[in-house]
Structure I
Amino acid sequence: MIEMEKKITIGVCVMEKKVKCGSEVFSAPMGQILDRLQAFGEFEVIHFGDKVILEDPIESWPICDCLIAFHSSGYPLEKAESYAVLRRPFLVNELEPQHLLHDRRKVYERLESFGIHVPRYALVNREVPYQELDYFVEEEDFVEVHGHRFWKPFVEKPVHGDDHSIMIYYPSSAGGGMKELFRKVGNRSSEFRPEVRRVRREGSYIYEEFMPTGGTDVKVYTVGTEYAHAEARKSPVVDGVVMRNHDGKEVRYPVLLTPTEKQMARDVCIAFRQAVCGFDLLRCEGCSYVCDVNGWSFVKNSHKYYDDAACVLRKMFLDAKAPHLSSVIPPILPWKVNEPVPPSEGLTRQGSGIIGTFGQSEELRCVITIIRHGDRTPKQKVKLKVTEEKLLNLMLKYNGGRPRAETKLKSAVQLQDLLDATRMLVPRIRPGRESDSEAEDFEHAEKLRQVKAVLEEVI
């Protein structure tokens, strides 16, 4: 913690519902992270509040060094833009690009311009509902847009980013019908409608190829260009039933991002100029695709993530407004001074992916395993020491008279000589082995019999 004469002011210009969660203020991720930022002792957090944002002129809004502002339902984004122009605070998420997030067409266009993979798609733009378009054709098992054919199953998305009614249409070979995906209502996130076979025509839509992901969706949350946290959840495409834990929260599993996916997270931040940004990732057949960008998003119910996010944001604010101050993370975080530190605390990333260098934390990069299958045919060989003169002479014969450690006998003539010598030795007791036990003599004789039997079978 650094003693400062004047604290850096952080303005929180967002709708109150995004900071608080009913009466449970501390259950909101934003509240958790802001509390941690204040615990460093370097910042003063100023909440604008709904009344100021909606009713007061921007000239009377609080003046701050850094501004957290993002669009949500009912939020006056243009008004916030005017305030940013007037006061020039450091913006965590720039405001002008947030307009792009309301139009899925512009989101895909921006992603493609930055080389970020998206599913194969086509646009159907209507100026009025039910407008007939000569470039759009619908048949029983496919739609065709500008000559690009999309076979069922395919996905239909409204172009408006705030419309979450997304449809998946299935082929007649699978019984047809349509599944509607929507924001969670109770324990449901989708409904199958077997009677619906025709696509919608009341608006403009994006049609895209359905990508099988094995029943999971990946949600990625960035905090700056150097940090990304990823979680997998059960896809609503599976059966529409939301998996919840004993606390009623949706079950999500931390996942590790690949190097390519980490670069995609960085590129999304840069493309939309949103430091704190959530987006959806589809993993299909070894490739990853971004299918939606949500803008400002935080992970829920992850204290490790709250710690990381507060540390990253702290560094952003100090670099922007107090670069002369050290942004090194203290060995013990201020809000954990009185807490016992678990031995593995520094190694737990909970799905987070560090793209660059962040503090003193460590990240599991890979797990290397060596696996050998056991489905093998046993080697058919016999090992035995020989002192018999006939066998030693055989080795000399086929080594050109020179003593060597090994001799390879492969031809029929060579194997016949070996068989003849073995036949002469099998009934006899080896000479010169007076110190060996009878058991060893018996074992040696048995091995010679095996050699003899094999040779007689193959010659």
Structure II
Amino acid sequence: MGGALYPESLIKVHTDFLKHSILGNTHSVSNSSKLSLKCADEARLAVLTHFRASSEYTVIFTANASGALKLVAESFPFASGSNLVIGADSHNSVHGIREFATFKGGRTVYIPSTPQGGVDIPTAKNILLRNRPQSKELSPSLFVLTSQSNISNSKTPLSITNYASSLGYYTMVDAAALAATSVVHISEYPIDAMAISFYKMFGYPTGVGALIVKKSFLEQLKRPWFAGGTVDVVQVPGNIVTKAKLPHEQFEDGTINYVQLPAITNGLRFLSAYLPFLPLRLSSLLMYLTSSLSQLRHETSGRPVVQILSRIPTRRLRSVGEQADTGSILALLFFDASGALIPNSFIEFAATTQNISLRTGCMCNPGGAAAILGIEEDMRRLYPGVTLADFEDKMGRELGVVRISLGLASNFQDVWRVIKFAESIAQEKPLQTMWDQWTKFKAPQVGQAM
């Protein structure tokens, strides 16, 4: 899921507020600081309300969803005998948690991806059962669920946290992709923590994410350091440290992004007005886009223009309030008239000439990419120090996919333009013209992060 387009009304309301208000550091008692603290409290309440979080939860503001995941990763009490269970089809910010688990003597166990991404629920439950924590106190274990893949478009039901929790796992959800287009009621599940990123939800502001977390779970975490804002008293020289009073204050390092927090409150209000209808609209757009691209054929050979690799919805939504069984992205590859793979970097370059923004690469999700590309065995043969260039040289082609993301602002015109662009790839003359331009200018390759 890419970044959402920010609505003009949200920017206007926020800039008008800033023009008529003076905000200050929340770690003070000046009038400007009191206003900032009021706005921060309103934003926290707005987040809790949007996700139907009970009074068990609080909100910790971070720089992004990755920062929220890291807060738990670095503080979770992994020990010898602890297990970290995660899906292969996850973002690198989830995979990175294994570094903290390993350092503290824990073990990482992967739930394999299906060929279409996501996980097979019976397989996932079997792995959770076989690696269940022997003692929640002595060897605490963590299950991290990617609720929606940013490359395979797969959704994994949040209800699997019921099973994990019943086995004694603590549970955390990466909801960065899910929260942008789906209704999530966190209190309906035994979720200890959930990471989100606001720019994916309504476009503005960037640089602000959040960890929605149970206060009781925070009590189990052991922070490796302290910083400004997280403490009440620090003895210097010495070793005495008294934590800040409120749970969220103990985890918000330094000064929070107080100038942008009023936009969170307004952004959630904006999104909440559209969210009941959004899945229905996106279902229609995605089904039309998928059908149209699947039918495209090269004019000279009749071969398919694209191969869709991501999971396709099993049904089209018919009424307001229904929730889709997939996300709203397409991951695909383009082929020429002979059936040869067209480089993703060319597709991205050609799209930019028509003011279409696509992303190419592995979307920072190497496990999901390997699964839908069918290169999991090649992934297993990687060696220490390998680079992306090395991997691509071995495979003989660029790695990754072309991703088309639909979201809050997407409309039929956007989908129609993408289809027309794909049609130009099917036509020999336009394709050759774009290829000559690409060969001449060799546009920089972007979006290739593994």
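Since every read-out is calculated from the coordinates, none of them should be taken as a lab result. Being a predicted model, the structure only gives us computed values, none of them experimental. Cβ atoms are built from the backbone, for glycine too; each structure is taken alone.
So the values come out like this:
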item: Answer label among I, II for the case where Kirkwood radius over Cα pairs in Å, calculated from the coordinates, equals 28.0; result: I
item: Among I, II, structure where helix-only ellipticity at 222 nm (-39500 (n - 2.57) for each DSSP H run of 4 or more, over all residues; to 500) as derived comes to -8000; result: I
item: FRET efficiency 1/(1 + (r/R0)^6) of positions 164 and 244 (r between Cβ atoms, R0 = 25 Å, to 0.05) - structure with the largest value, from I, II; result: I
item: Among I, II, structure where mean count of other Cβ atoms within 10 Å over residues 44-51 as derived comes to 16.1; result: I
item: Winner on relative contact order in percent (Cα under 8 Å, 6 or more apart) once structures I, II are ranked, highest first; result: II
